[in-house]
Structures are given as structure tokens and as C-alpha cells.
Structure 1
Amino acid sequence: MIGNPAYPTYQVFLAVGLAAIVTGLLTAPFIRLMRHEGVGQQVRADGPQRHLVKQGTPTMGGIVMLVGVLVTTALLAEWTAGLTAAVVVTLVTGSLGLLDDIESVAHGRSLGLTPSQKMAGLILISVAFCLVAVNACGVPAEVRFPGGLSVDLGVLTTTLELGGVTVEVPWLYLFFVFLLMAGLSNAVNLTDGLDGLAGGCSMVVMLAMAMVAFRYEEVNLAIFAASIAGACVGFLWHNCYPASIFMGDTGSLALGAAFAALAVLTKTEVTSLIMGGLFICEALSVIIQVASFKLTGRRVFPMTPIHHSFEKIGWAENKVVIRFWIISAAFAALGFALYFQLG
């Protein structure tokens, strides 16, 4: 560990700067490597026509982001059970995204893994994480709401004896954590459609989560969240418009999983949905669009995810991105304020 653990705020701020520097410096040679290997983004054919010029832009930048996060966390934090669980679930989900990116590049299409394959992976990851969080990290199987209300989701719990170890399986909470992790992972993935959009919004949300973890007296989780925010900053240097590289599903799925893991470990599952309200709006726009088209044959929005709708009405890409950053910051601030109302 570097730095001075006696000053935890210093450690958290250092994590932002260090992760930004490591990620920023590593991304440039990674871009050259991807170009040399001919690894480029496959752009959806039904997307905005102006995006066709992005075809072939290096992708899988999430690999460098995860390296920046891992290096920074390893140098600054102590490996508690909670931190280990958060880091592992982020890396494993990023690996799932990497498989998706490889599949997409190898077959020259923008779809990658099938939805059922992704969902199967997310089920295994979320179930394993939930069991570790409850049994190894002491996370209570309950959901807390602003105002002091809490709902016990551990009422249907099975206790198993495995090799002399007692394992509790809280079925309702297990299902809830799956919905949270799968939902946030896919929501961040859907948001990653414009240069710098997912990275900027994730940076804002992770700074808020770092403050939550710090107040929750989980300094190591705060360092982890801060390192993710810093990695987003370093990556944005290369990912802002016009992007030289995309994070791919490797980055977006990992960011969503890290967000969900931090929410579970700090017992802010509900307020995290408010802090990540921009991601939720992006996902809801797709759900509404698909449901409307299947039921009525009509589309509610010009194009989804909803950021494409603003492009359709004439907004420049930069304008959409910056205004979505502002909206994301407002959601994060509101969620952080409501966090103080938790019981």
C-alpha cells in the first residue's frame, strides 16, 4: 500500500489521480495495438448514418480501464472481503463483456453474444456475488429505502452445510441482486452509444459512490469507486468526441457490475437507482419502445436508446453527451442527498 492510510480522504483523492494517469498513459499504446491488429468497432446498421464513420474505430478499451482500476486499488487499498468481492465481480463481468466484444469483432457484426448467453453469464455472476456478500461479507439480506423503511428479503432463506461451512441462500434477495446487477450492467451498456457518454456518466456516478462508501466507513470500497472514476477520466482523454477508442462491452458491463456491487456492499441498492437515474432512463426508453412496437406497431421515440432520439431531432453528438452528463450529475446529487435519509 502506498500513501498514508491515516488520511483516508487523501487515499481516495489519490486513487482518482493515479487511475486517471495509469489509464490515460496505457490507452495510447493500446490504441496503436488494436489498429495494428485490425480490431475495430462494428457499428449497428440501423443506427444514425453519421455514426457509420466510426466503423473500425479500436474497441475493447475497457481492458485498459480495468487494468488502471486494478493497479490503483492494489496500491492504495487493503484487500478486505468486500473489496475482493467487488473487484472480482467487476473483472469477471468485464471478461463476459470481452467475450462479447471478441465475438462481435470476429464475426464482423455489432451483436456479439446472444442475449441468452449474456443473461446466463450475468445470472451466474450475480448469484455467486450475492452468496459471497451475504455469507463472507456480512451483508444483510434486506433493502433499505429513504425515510428509514427497510424490507427483509431474507425471509425465504435456505441454510446449507457444505464441507463444514454454513451457507445461507436468501432466495428473494438473490433474485433482487440479480435484477440489480443485470439491470445496471445492461443499462450502462445501452448508454455506451456516443463518444464519451458512458464514461462521463460513470465517472460522475462513481464519485458519488465513493462518497457514499466513505461515509459508510468502507474506505477501501471508496478507493475502489474513486479508482473507477479516475479510470473513466483517463479513458475520456481518448474517448471524447471524436473518439479514438471505445470501451466496448468489456468496459460498459464491468462498470455496471461494479456499480451494482458497490450498491449492495454499502446497502444503497435503492438510492443507487436514483444516482444512476440516467442509465435507468436509457434502459427504460428501450423497454418502452419495444413494448409499444410489439403491442401497437408504433414507436414512442424516434430511436432508442434515447440519446439517439436527440440526434434524430438535430442535436450534435457533443451537445447530447454534455447535457446527459449534466443530467447524470443531477441524478447523482439527488441520490446522494437521499442517502442521508436511509435508516
Structure 2
Amino acid sequence: LGYVHKGIERLAVGRDPQGLARLAARVSGDSTVAHAWAACQALERATGWAVPPRARSLRALLAERERIANHLGDIGAICNDVGFAFALAQCGRLRELWQRRSQALFGHRLLMDRVVPGGATHDLDEAAAATLRADHAELRRALGPIFEIIEDHPSLDDRLFTTGRLAPADARALGCTGYVGKASGQAFDVRRDSPYPPYDALAVEVPTFTAGDVAARVRVRIGEIRASLTLLDRILEQLPGGPIIAAAPPAAPRPAGAERAGLGIVEGWRGEILTYVRLDAAGRVARFFPRDPSWFTWPALERLVHGNIVPDFPVCNKSINGSYAGVDL
């Protein structure tokens, strides 16, 4: 923190909606879908820009793919930090296959710039949807024995259980969301508790534990991967027809100095992303602030490392995996 300051807020000023969405997608590169969606949601609420139902579902599909890719990477890295390289190799292999499919079907491994104001850039035909369904089934099959090992392996248990414990009271006081909050008893998920389309028509499972240790944060990630695979299948089953992008609404005459503002609230893979956008009378960005969930989980890391041995700091850190870039705007 302090070394990746990019001047994001100032760079946003004067941009049009498309330019802001591109910038938002680069706030934190591993959350490119979630940050772009939150920014677009804020823009669309500020302007009354109606997003087609199919585009909303495609956005959710991209967001769940982003969630799974990052959780796979984190699970492998956490295990590797305590010398269990098997999990790193297997999760890394599966994550790579997942991202190659994103490249093939959506044009970008990390899904950057796939969410745009008014909708999404890439559609799915029936063949692509069938490919994704097969991928979901194969990932479930491949992860079954891997997760069984991770959840019940003595050497892992010895290093992960009781390590880096964040008490539920501390998680609540700090405002932690995402896997950090859920591992410490904070059963909040925007997709379920303040749903936005298409999640308002989907049943979202929210895995929650109270131990608050590294093991619990791994188990939340495992549970979210399983839940996201189910959501992805439901999204494909219920995928509406129609266009995937809508043109911006005509600009209504506004008095000089009149401004419009909107708030975007999206459940990213790290937790709740809240984005504020204010537009000037000409429809250009006057103010932009993206609040990554890492604003709350970095202080949690400071709290939970107390009382742990020095060799456990890396695994405590990785179990939080806050975004430097998401905070150091």
C-alpha cells in the first residue's frame, strides 16, 4: 500500500461513460468484471439507461466465472504457502483451462472490457452454452477429490486450523464482507441480501462459518466455487433472448450546472463493491469513487496476525488476499 497509487479518481474526471467503464475495469485487474459492472450500474442508474435482460444475465455469468478463477488461484496459493504444492499444481491447472475457455468464448482471459455501459460485448450461441455446461460438469468432477483432500489432510489441518483467527465481533466491527466476513460469521452477500438482476431471480447459496481462521476462509472459497457452478448452470438455463446492449437514452435538456449521480453495488469475488459516479451537465464524469472490499479486509489482516508465529504470516496474508490496487487509488 502506498506504492501503486495510480490517480484513478482524477483520471476519471471528464471521461464519457465508455471511457469510465474501461478505467473501472482496471481499478483491480483480478476484479475487472465486478468493478466494471459496479461502475456501469452507477452510470446506468444516473442516466436511466435500461440494460437488456440478456445482457444482465451475461454480466452475471462473467462475474461468476471471475469468482471461480480467483478462488481456484487462492486455494492453491494458500496451500502452497504451507508446503502443500499438490493443491497449487491442481488448482493452477484447472484455473488455466477455465481462463483459456474465457479467452476462446469471450475474447479475454480475464474478461476485461466485456462489461460495457448498456450491456455486454459478447453473446453466446447454443454451441457455446453447451460447451460451458460441459465445462461446469467437468470442473465439478475434477474438484471433488481435490477438495476432499484439502478439507481433510492432517498436515494442512495442522497449519490452517486456528491460524490467523478473526473473531466474528472484529469482522463485524471492521465491516468485512466477502470470504473474510463469511468465514467469521458475517452471512452477507449482495446477490442474496440486496439482489440486482439477474440475481433477484436466482437462489444464491452463501457459505458461512464462524471459526474465522485460515481454514474457514479456504472453506468459504470452496463453497463459493460449488455455489457459482450451480448459478452458472441456472443462468444458462434461464438465459433470456434479445439484444445484449442498449443505446444510451437521449440526453434530456438540463439546466446549467445540473448534475446526476448514481450508486453501483455489486458482489465481487472479494465481497461488496460500492461505486459512486457523478456526471456533469454535459454527461461527463465529474466524480468517481470505487470502494473495493479490501478497504475493510486490510485492517482485518492487521488484527488477525497477532499471536501467530512469523512463518504463518504468508498464509494469513494470502487467506485475506486484499487488493493493493483496489485501495491505493
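Here are some notes:
- Test item: helix-only ellipticity at 222 nm (-39500 (n - 2.57) for each DSSP H run of 4 or more, over all residues; to 500) calculated as -16500, pick one of 1, 2: 2
- Which entry (1, 2) yields the derived value 26 for relative contact order in percent (Cα under 8 Å, 6 or more apart): 1
- Read-out FRET efficiency 1/(1 + (r/R0)^6) of positions 155 and 307 (r between Cβ atoms, R0 = 41 Å, to 0.05), computed value 1.00, structure in 1, 2: 2
- Identity of the structure behind 19.9, 68 (criterion: Rg and Dmax of the Cα atoms in Å, calculated), options 1, 2: 2
- For 12.1, 38 (Rg and Dmax of the Cα atoms in Å, for residues 259-298 alone, calculated) the corresponding structure among 1, 2: 2
Rule-based calculations on the coordinates, nothing more; no lab input. What you are looking at is a predicted structure, and each value in this text was computed from that prediction instead of being measured. Cβ atoms are built from the backbone, for glycine too; each structure is taken alone.
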